[in-house]
1. Of the structures labelled P, Q, which one yields 20.4 when mean count of other Cβ atoms within 10 Å over residues 395-402 is computed from its coordinates?
2. Quick check: 24.6 is what I get for mean count of other Cβ atoms within 10 Å over residues 283-290, calculated from one of P, Q. Which structure matches?
3. Tell me which structure, out of P, Q, gives 76, 54, 44 once Cα extents along the principal axes in Å is calculated.
4. Of the structures labelled P, Q, one was used to calculate FRET efficiency 1/(1 + (r/R0)^6) of positions 91 and 323 (r between Cβ atoms, R0 = 25 Å, to 0.05), giving 1.00. Name it.
5. For helix-only ellipticity at 222 nm (-39500 (n - 2.57) for each DSSP H run of 4 or more, over all residues; to 500), the calculated result is -15000, so let me know which of P, Q that is.
6. Suppose relative contact order in percent (Cα under 8 Å, 6 or more apart) works out to 15; of P, Q, which structure was it derived from?
7. 0.90 is what came out when FRET efficiency 1/(1 + (r/R0)^6) of positions 267 and 459 (r between Cβ atoms, R0 = 41 Å, to 0.05) was calculated for one structure; which of P, Q is it?
Structure P
Amino acid sequence: MERKILKTASVFFAVLAVFSFIANDASGETALYLKFKLPDETKGITALAFGPESEKIVYGNEKGLVFIVDIATGTAESLPGWSGHRITAIDYSGDGRQIAFASKDKKIFLLDLQKKSGPVELKGSKGRLDAVRFSADGRYIAAAGEDKTIYIWEVPSMQFRSGLKGHKGGILELAFDDESGLLISIGRDKRMIIWDTASMRSLRQVELDARTISNSGIDVTSAKISADRTIAAAGIDEHILEKGGRKMIFKYHLAFFDIAKGLLLKILEDNEKKIESIGLYPGNCYAAFDNSTLQKKRLALRNIESGSFDLDYPLGGGMSGIQFSPDGKWLAAAVQQSKDEKQPHLYLWEVEYEMPASGCFSGRIRLNSAKEPLLYPGENRIAAVLPFGTSGADPETGMAAAHFLENALAESTLRLIERANISDILAELKLQQSGMVDRESAVEIGKLLGATHIITGNIDRAGTDLIVSARIIDVSTGEILGVKEVHCGQCGNDDLYDAIDRLAPALVAF
């Protein structure tokens with residue numbers, strides 16, 4: 001049983017389900033219900049993070065105090081015997097047993113919640129640290145900030161492992177991708193760097209260029225890496241001298257980049273102020289940020305796919321930090337003091353939103369159909385994958401799509417007909433080796449091959465985008481079981497494999 005090492009702080013808890021703000025979009029209703037707000041007795045909350053199970057929040061404030069909030073009860077407990085300088089960054093370990101936090105005096109600490117001892121300093125870093133992250137497996141802690149270096153320690157030994165240099169400006173955001181063994185960093189130098197954690201070397205650097213005006217200057221003011229590590233969001237301050245040279249024009253954007261390819265995916269314009277903190281809803285449906293004006297302080301939820309402002313929530317003061325819980329159920333924000341509220345508060349809202357079956361904004365390659373597979377495991381299911389038809393694309397692309405899909409389905413429950421046998425039947429029926437066949441021909445081919453199902457599809461090119469669709473036909477009935485579609489933005493033929501890889505599990509259960 002976890003030992004209790006925390007002391008209850010003097011905070012007030014109020015359940016405020018009075019306010020709810022609802023907005024309608026194509027996928028349903030979006031709503032925030034204010035569950036509670038906790039006052040902070042300092043000048044402000046400076047860093048916050050959710051626990052991995054979305055049951056707790058840890059936050060630090062201007063005085064260097066650290067609190068852990070139990071969401072169920074709304075109570076906060078402070079670290080006993082601990083006081084330091086302003087907390088600049090904080091994070092929970094993946095197992096919820098440890099907390100890492102950095103302070104304004106350029107130090108970083110590790111707290112083991114299962115031990116009675118207090119936080120232990122990690123040695124080796126220099127400069128103020130503005131981002132702290134655990135790897136998902138808890139083996140490493142990475143921290144970075146104003147001195148442009150990423151510091152990495154091993155856990156639980158707390159041994160300093162490496163200092164990664166490559167950025168030319170302060171570092172805003174870090175994220176480990178445990179599946180690939182990579183570390184992603186984003187800096188004020190407008191660079192995203194992908195690091196190999198095994199060799200501790202830079203693999204690739206991406207320039208985060210997101211301009212809407214020719215010859216303008218841009219600054220990256222904030223950054224957030226999505227939970228699935230597919231996209232990076234950046235707050236962009238774009239500026240240019242007005243014609244005549246009398247004043248500057250400022251525009252504030254949210255820009256989204258594909259992490260794997262380094263491509264700009266989308267720019268959301270028309271925001272009211274400089275974006276200094278970004279919250280990304282799991283599944284990349286919404287970006288939450290402070291969109292206040294001088295007259296109105298407000299929280300915005302912006303639909304990443306459509307670009308619409310789906311929720312505009314009034315607040316007493318501006319925000320200094322915002323984050324969604326890992327399960328998407330909660331949204332927390334550090335709200336500054338105002339005329340109406342003399343103290344800063346930690347706000348917590350319950351998020352009511354039903355994610356569409358096809359998911360939300362997922363980068364350049366996204367499934368436009370429901371994720372539920374068309375075909376589930378069953379005895380004696382034998383499938384033949386026919387060449388895809390093409391429209392606006394090279395005919396050979398259709399053959400490549402069929403080959404890629406065969407490879408992707410090799411680990412599924414289906415038995416696949418050999419490609420050579422399919423080619424022989426197509427030749428016998430005097431059908432083209434590339435080009436989607438109609439349903440009647442597909443059924444005839446299936447019977448000749450001894451297949452229970454036929455899978456074929458089409459590839460359409462529209463400018464720089466590819467639309468890849470596939471359908472499954474039941475040979476015994478001639479019924480089309482369904483159609484699945486993948487949209488690949490700014491894609492070349494070399495991206496077809498990734499598009500098919502996204503399509504395959506929506507066709508057949510693995």
Structure Q
Amino acid sequence: MYPRMMAGSLYSIGWQIITDPDLVSLVRRAYTQGVVMDTWMHGEWQAEITPGAQSQLRERARGLASQVSAHQITWPVYPLTSRYLSHLFQAVLTSMALFTVHTQSHAKQVAEGDVEHAFATLRQFADQEPWGLSAVVRTFHVIWSFEDLNALRYFGRLSRNEFLSGVSHRPWVMELLADQLSLYMRMGLVKESLTGKGEMLRLMPRGRHVLEELEKILEESGELAWRANQQRWDIFRTMDYDTVFHTVIPDSDEATRDFLDLLPLKPGMQVLEVGAGTGRVCVDTGLWERVLPEGQVIAVEPSTTMATNLQEKSHRLHIPNLQVVQARAEDLPLNDSQFDLTLAVAVLHFTDVEEAVREMARVTKPGGWVAAVVPPSNMDIREIPMVALWLRPLSELADEFGLPFGDRNGLPPGQLEEAFHKALLQDVRVWPAPGTVTAEDHRAFFTFFVRGAAFFQHTLARLPYRERVHLLQHLEKRGEQIADQTQSGEKRHIFYGEAIWGRVPLT
């Protein structure tokens with residue numbers, strides 16, 4: 001039996017746990033190792049789970065719950081029943097299995113092999129953690145508690161029934177909400193009042209204090225940024241990326257060819273492209289042809305989906321000298337001094353710039369070149385008159401949250417040049433790189449900039465699930481209405497990014 005505890009004591013213990021200095025790194029370790037809560041934030045499509053996989057999920061979850069129960073793990077000094085733990089681990093394993101499917105180009109359903117992969121990943125993570133399986137419990141209580149309390153902050157009040165259904169904010173693990181609500185109320189985070197509309201829940205000052213701490217954990221751990229990137233890759237997976245990109249940035253290929261013309265490309269060179277995507281540079285603009293007959297292009301891309309699409313495009317076009325490697329720019333699995341030229345086009349603003357440039361310089365031969373193009377940091381698509389009117393609700397929401405309108409639009413002036421100098425590159429030269437962005441096809445524009453490119457996910461991630469879905473639906477309809485009433489000249493704008501190169505020292 002557990003002693004009956006006063007709300008103040010329970011709150012104090014809970015506060016001590018969420019202010020544990022290791023909690024930020026724990027959350028970071030979890031999502032970087034694949035222990036993730038993924039698809040609930042996207043709402044784009046849901047892979048089918050086969051009956052065999054569903055049965056396996058329940059079985060694996062019950063086994064994990066039994067192990068936790070045997071060690072009498074509580075959160076915090078609060079009994080977690082076997083039923084609760086089973087639901088928790090099933091939700092986590094389901095999400096991890098879906099995440100595996102979502103990172104594959106052609107997978108349509110979760111099979112038993114995906115469940116086993118999720119289970120092995122979770123066990124490996126837990127075996128490395130001092131807290132063992134309870135590290136999983138702690139991680140997801142941070143994420144789920146944030147969603148629960150954030151919904152109450154956003155809506156002001158929610159009926160008990162709506163909260164427990166999870167329809168507004170957490171439909172993916174609604175089985176746990178009754179137990180969670182009981183804990184919140186015992187800790188004094190949430191209060192229930194009887195009103196003319198029935199039993200209504202509202203966030204107490206103590207609850208706001210906890211919510212702010214949880215939000216800080218998710219910010220500092222990078223979990224919110226991870227959400228944004230996963231949104232981008234998931235949307236890019238399900239759309240015709242090449243068509244959408246060329247529709248929204250119509251002169252991209254011409255501008256890229258102009259950039260390549262300035263580089264010291266010669267037949268026989270060994271060239272590396274970082275962040276190759278679906279091959280817009282290395283294939284579509286003919287980079288591979290410029291180094292024939294003896295040269296080779298290595299294309300590095302972190303997204304499984306895009307790397308697979310690039311590989312298929314290369315095979316379809318019978319390109320003889322292109323090799324695709326799935327990896328991050330900050331951690332290139334390539335030898336030192338391997339390439340004559342290393343380049344990255346419109347990708348470094350999605351990376352840790354200094355680490356990425358340092359890696360690009362490392363794998364480039366002495367005397368070889370490192371080159372890049374990035375969009376401007378001050379690129380504000382509201383400079384397109386139609387878009388300023390269209391996305392006003394999103395702009396107002398960012399202001400309300402105290403956030404910039406866009407995120408990862410580009411790099412501040414001088415940051416890329418500074419990274420080149422820190423990587424000890426010489427003869428560094430920077431020049432303007434113009435590009436046209438158009439919303440003339442408003443559906444393609446919305447798919448790329450709002451749904452896909454993660455420019456606004458830092459704002460959308462702070463909305464409860466239902467509001468996030470409703471806002472996107474509202475913006476799509478609003479775009480259709482405004483597009484019909486806007487002239488072509490009010491739908492496009494020219495932006496100026498930065499192009500840069502530098503040489504690796506000979507000694």
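FYI, it's all coordinate maths here, none of it is from the lab. This is a predicted model, so every value here is computed, not measured. Cβ atoms are built from the backbone, for glycine too; each structure is taken alone.
1. P
2. Answer for the origin of the read-out: P.
3. Working through the options, I get structure Q.
4. Only one of P, Q returns 1.00 for FRET efficiency 1/(1 + (r/R0)^6) of positions 91 and 323 (r between Cβ atoms, R0 = 25 Å, to 0.05), namely P.
5. Values: P: -3000; Q: -15000.
The correct label is Q.
6. On the way: P: 10; Q: 15.
The structure behind it is Q.
7. Going through each structure in turn, the value belongs to P.
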